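Each structure below is given as structure tokens.
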Structure P
Amino acid sequence: MADIRRVGVCGAGLMGNGIAQTCASAGFDVTLFEIADAPLKKGMSTIQKSLDKFVEKQKMSPAERDATIQRIRATTDLKELKDCDVVIEAIVENMPAKIELFKSLDGLLAGHAIICSNTSSLCVIEMAAATKRADRVAGLHFFNPVPIMKLVEVVKTIATSEQTVETLFAFARRLGKDPVLAKDTPGFIVNRLLVPYLLYAIRVFEDGLASREDIDKGMKLGCGYPMGPLELLDFVGLDTTYYIAQIMFDEFKDPMMAPPTLLKRMVLAGHYGRKSGKGFYDYGT
């Protein structure tokens with residue numbers, strides 16, 4: 001089983017900076033890549049603020065925080081990832097962009113290196129097919145917020161080797177995560193179950209069965225969920241949910257996975273949830 005020491009992360013956005021922080025906190029040397037200085041600086045700032053909160057809550061010492069930051073090297077030069085043992089892609093959910101990146105990484109990295117995608121919806125084998133190391137390509141799907149959430153889905157394609165799976169399971173555990181194995185189908189495990197539930201909650205609201213508050217209260221108090229479905233949709237992002245639902249419906253043709261009309265209208269209006277200031281609830285802007 002390959003020994004992972006150096007980790008590369010492509011993309012310094014919400015998921016990417018969280019993955020970089022988590023890897024650095026676990027003691028790995030991390031190279032965080034972005035295509036431009038502005039998003040790279042924003043990502044590093046987010047990591048700093050996140051670590052500061054851990055210190056404030058006494059979950060980390062100031063010395064540990066400083067050491068974690070020092071283990072992250074930020075760069076806009078992809079060649080800086082050449083010595084990494086594993087690279088985790090967390091860029092935009094766009095297949096052509098991911099394929100282009102995977103091709104570049106394949107030509108750059110050493111033969112033993114593993115390339116992973118943090119995609120929540122796209123086909124991993126399609127990315128792997130763009131490389132000459134399909135046996136060393138897999139999905140490694142983290143959950144938001146990455147430094148807090150314990151689950152990681154290790155996504156095995158029809159070409160991923162057992163050694164790669166074993167290496168990624170061991171790596172995830174070294175990050176303090178609890179990995180599960182999933183097949184390379186849209187939604188994997190969690191979103192395959194979660195998205196139809198969220199979409200049906202929209203339909204219930206759309207049909208006027210209950211108010212948004214009572215729908216959320218019902219699931220929180222009746223089922224013990226920490227968040228109601230409409231609250232969760234606002235947190236995840238209505239645009240993100242709409243995008244995943246479209247991919248899942250295209251794959252499975254299951255009416256439960258078809259985006260409801262209301263969801264489409266809200267996305268068209270720019271009501272994405274918390275990140276836009278308005279979704280099913282109003283968060284102010």
Structure Q
Amino acid sequence: MAAPNPRSRPKGPPPSSDPDRGDEHIREAGYSYLPKFITAAEGAALVSYFASLHPIWENRYADKRRRGGSGRLTRPVYWLGAWQFAALGYYAEPNHLENRCVRAEPLPTVMTDILERLRPELGLHGEDALPNTCLINYYGRVGKSEGKPPVDYARLRMHRDAEPGAVVMFSVGQPAQFEFVLPDATEPKHSQWVRNRSVVILSGPEYKDTLYHRVTRVRYGQDPVLTSKLEAFEVRRISVSFRHVPDAYIHDLADLSEDARAIATPYVEQLAAHSAHFQRQLEG
């Protein structure tokens with residue numbers, strides 16, 4: 001199904017007090033926003049699929065003593081295609097490629113169908129091949145425990161994606177205010193509400209290399225209802241970011257270096273409790 005014809009946003013950032021509503025198509029050099037590109041049926045299939053997974057919390061650093069704490073990611077995650085362990089620092093630096101990725105479960109058909117339909121749009125971003133890996137981010141609230149109030153992890157801190165090539169993002173759930181900003185700026189250069197069943201594509205030197213992006217607000221809503229296998233975790237929004245990992249850097253767990261295997265194995269053990277694929281990875 002072809003996407004509707006986009007309407008380009010006027011040049012220059014929208015006023016920070018009135019971000020783009022997120023209901024019109026945008027196509028700029030390095031940035032595409034496609035609202036409702038994911039059909040209602042596909043959205044329902046994705047919601048069901050996300051609910052069936054068992055996401056895990058990862059530590060960003062292999063050494064928990066680094067930077068004054070464990071460095072736990074601010075949301076539970078699940079990788080498909082290749083698990084790019086945060087503790088192994090995949091693409092943390094340009095040469096951080098070897099011994100970083102463990103072969104993961106394949107993308108479900110609903111995802112590959114959407115990506116295939118995106119092929120013409122990806123061509124405008126200079127991409128010939130479809131992504132072969134994705135990170136599923138579960139954003140939401142951790143419930144009360146031991147007298148502590150709930151903690152909301154629905155927002156996303158300012159960061160850049162280091163991997164080369166375009167990044168494709170599916171958004172499912174409550175609307176999020178997505179901002180692009182220079183690291184020393186007080187106001188965003190671009191502020192955009194990203195709505196349920198929308199797709200964002202980033203590429204090029206401005207949106208990938210110069211500007212940082214973040215999620216500063218998430219609106220509450222009732223549709224769709226998102227759930228997960230996590231206890232005491234209220235899912236508000238799920239973002240799926242797709243990338244391409246060269247096949248040469250995707251390994252079975254047994255083929256990682258001894259140090260990398262020691263770091264990755266406890267996570268694979270968590271995953272293996274609910275995944276036949278990762279059980280086979282443990283068995284070598």
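Each value in this text was obtained by applying a stated rule to the coordinates, not by laboratory testing. Computed from a predicted model, the values in this text were never measured in an experiment. Cβ atoms are built from the backbone, for glycine too; each structure is taken alone.
Odds and ends about this structure:
- Taking relative contact order in percent (Cα under 8 Å, 6 or more apart) as the criterion, the highest value among P, Q goes to Q.
- Each of P, Q could give distance in nm of label points 7 Å out along Cα→Cβ at positions 180 and 204, but the derived value 2.1 comes from P.
- Origin of the derived value -14500 (helix-only ellipticity at 222 nm (-39500 (n - 2.57) for each DSSP H run of 4 or more, over all residues; to 500); candidates P, Q): P
- Structures P, Q were shown, and FRET efficiency 1/(1 + (r/R0)^6) of positions 220 and 252 (r between Cβ atoms, R0 = 41 Å, to 0.05) at 0.90 was computed from P.
- If you line up P, Q by mean count of other Cβ atoms within 10 Å over residues 52-59, the top spot, with the largest value, goes to Q.
- Among P, Q, structure where FRET efficiency 1/(1 + (r/R0)^6) of positions 100 and 212 (r between Cβ atoms, R0 = 41 Å, to 0.05) as derived comes to 0.95: Q
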